[in-house]
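Q: Several structures are given next for inspection.
What follows is calculated from the coordinates using simple rules that are stated; it is not laboratory data. Model, not experiment: these values are computed from the prediction. Cβ atoms are built from the backbone, for glycine too; each structure is taken alone.
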Structure P
Amino acid sequence: MKAFGCSFTRTVARAGCAALTLALGACVVFPYSIPATSLDNAAARQASADALTGPVAILRQGSFFLGGHDVHSDTLSTSPKYEASGTVTVDQMYVHYQTPVNAKPVPITLVHGCCLTGTSWETTPDGRMGWDDYFVRRGYSTYVIDQSERGRSAAKIGAINGVKLGSAPPARLPDVFAASHEAAWKIFRFGPAYPQAWPGEQFPVEAQGELWKQMVPDWSGSLPTPNPTVPALSQLAIKLGHTVLVSHSQAGIYPFQTAALSTRGVAGIVALEPAECPSASADLTPYAKMPILVVFGDYIDQSPRWAPRLKACRGFVDATNRAGGQAKLLVLPDIGIHGNTHMMMQDRNNLEVADQVLQWIDTQVERAAQ
């Protein structure tokens, strides 16, 4: 039922939503009900649960693009029905945002990883609340991006059409790949080999088909370094004034590259199992200016892909702290949180992991911004 800009999901929500509509002009009610979060004490857990079980009022929501530039191409189409020559805009980054009423001072920007889009942060494959909605319910504005040339951020097609038309050699074709179910199973640490799962793992493997539907072709190998997403993230940070850049996997290095371009607007960095951390021998000056959290899940020792990356990130964190920074490495099993895969934002305990991130933002980032 909709009325006066409100979307109602429960009868009991009508009066509260109507009151907020009169005061604010719009509100949205989400139907989620979640358990108490793992905070430091029972009173805090109960207060958090009480705040998260009812309606949530959204002050603003929408989308926009950042970055991008115009290029002329003579290979926009291989069909005679359409003009082959013209100007198109490429390398832009799509951004979707939600701002709750009485938002906390530091917004959170969510940056997805390889072969995926911003959907990673939305509803989980088995239909539970994702980090996007959860962070909004905890009072944070969220900005969810699609990397340049991924999802709703359009890709360049001129090189492909040029080869098809015979005006360019096959070697000019872009480097595009897609991760198979079997390959992703091991990379995401769902188990030692498809379809075997690790004992006690938290990913909802019974809903794996919904994850496979989220996966898209990845064009990153055809793009320059840094990825065009990086300067667009810098524009977003400057536009917002300050934001925590939360990145995952392939994009784990992007916030660091953003800070290397400019620290303006980058209030902090959270890198979830980054494919790469900056080298411990690199210029660490930008990273010493902001709090940094690097998070790894479980089964790392069983993964020849991720164990070296954890070791390298540990070296980066140590070097950053020696340089005067505030970096922290959080390995979830070390604090008693077990079974997390590479897709920790979608695991069954995803909100417990989210609480660890939010507690860090509250203590290391938000209070410093006040």
Structure Q
Amino acid sequence: MVRAVIADDSGVMRKILEEMLEDAGIEVVATAHNGHSAVEAILEHEPDVATVDIDMPGLDGLEVIDRVLAERPTPILVISAQTGDRADVTFEALDRGAVDFIPKPSGRAAVDIWARTDEIVDTVRATAAVDPATLSGVDADASPSAGDNRVSAAKTGPSASTQTQLESISAQPTLVIGASTGGPQVVERVLAELPQRAALRILVVQHMVAEYTSRFAKRLNAKTAYDVREATDGETIDAGEAVVAKGGYHLRVTAFRNGKLSVAYDDGPERHNVKPAIDVTMETAADVVDDRLIGVVLTGMGKDGAAGLSAIAAAGGKTIAQDETTARVYGMPKAAAETGDLDMVLPDDRVAEGIVNAVEGWT
């Protein structure tokens, strides 16, 4: 049985989450109403997972994450009400070592949280399955040293070896990257290793709600050599550009003409209980793009992306999945591997290299 600690300054939210998890067979071993009691409860009860609010008295959620990971690494799921311009605080929680986050409803919307029971329970279970040994944060005040794999706050280019590999490449492939739990930092890392001169057209599908996909695109734009934005309905993507699928809509590839992709929102039903779904973007890209196409599936729970990679392989494209050792949640990459349609299975720090090698194979 999964054992959980719930930390939230709202008594109503603590009660809702406790009932929700207990009804699903997850044992709630303790609840906490402030940051200090959250740390104490986690250290005392040694749960498999902790849900932690960002805004709490005493210690805030970020400080709780720092203390817990320093004393007893525990998978943490952030329950965050920080959206819009304040969403950076939520992403900072991921940078500090939290596994994933769920938007926290407020006011009358809090009642609607029951409609998201399956999503929340599945995310808690997936977070609990993360190996505590893989948990670590980054020092936001420290700048990366030579050879450090962390991404700096400024736009960065690829490593020297990757740059050398790409200097003579004239191809302009389309790249579709899909990720879920544990994905944002890996996506940042991969894109930071891909220089704009490679002239890729990049579509990023991260399982994330609409309140956060715009901010995620801005983070990628700041940390990579590509011009990254949240996708808009009916727009085109040129070589050297990247878009992030908007939360709440599937992103369909509708046309490929004169080296440019056209995309559109699809407000159809969820697929794999998510929207945007990676499969939708990959399958429509495979149908439409009659040139070089690469698909990548990174960490995440479930099976989204497996069918999409198979479609890309059938269309003559290249396919890559993250390996079990480095994927925080090996659900999606495992499902992709089980199809038998993968060209490469790579650790997170070699995915960009794999993309480069795929591109080189076409030159």
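Q: For which of P, Q does helix-only ellipticity at 222 nm (-39500 (n - 2.57) for each DSSP H run of 4 or more, over all residues; to 500), calculated from the coordinates, equal -10500?
A: Q
Q: Given a computed value of -0.29 for log10 I(q)/I(0) by the Debye sum over Cα atoms at q = 0.07 Å⁻¹, which structure among P, Q does it belong to?
A: The structure behind it is Q.
Q: Still on this model: Suppose mean count of other Cβ atoms within 10 Å over residues 204-211 works out to 23.5; of P, Q, which structure was it derived from?
A: Derived from Q, not from the others.
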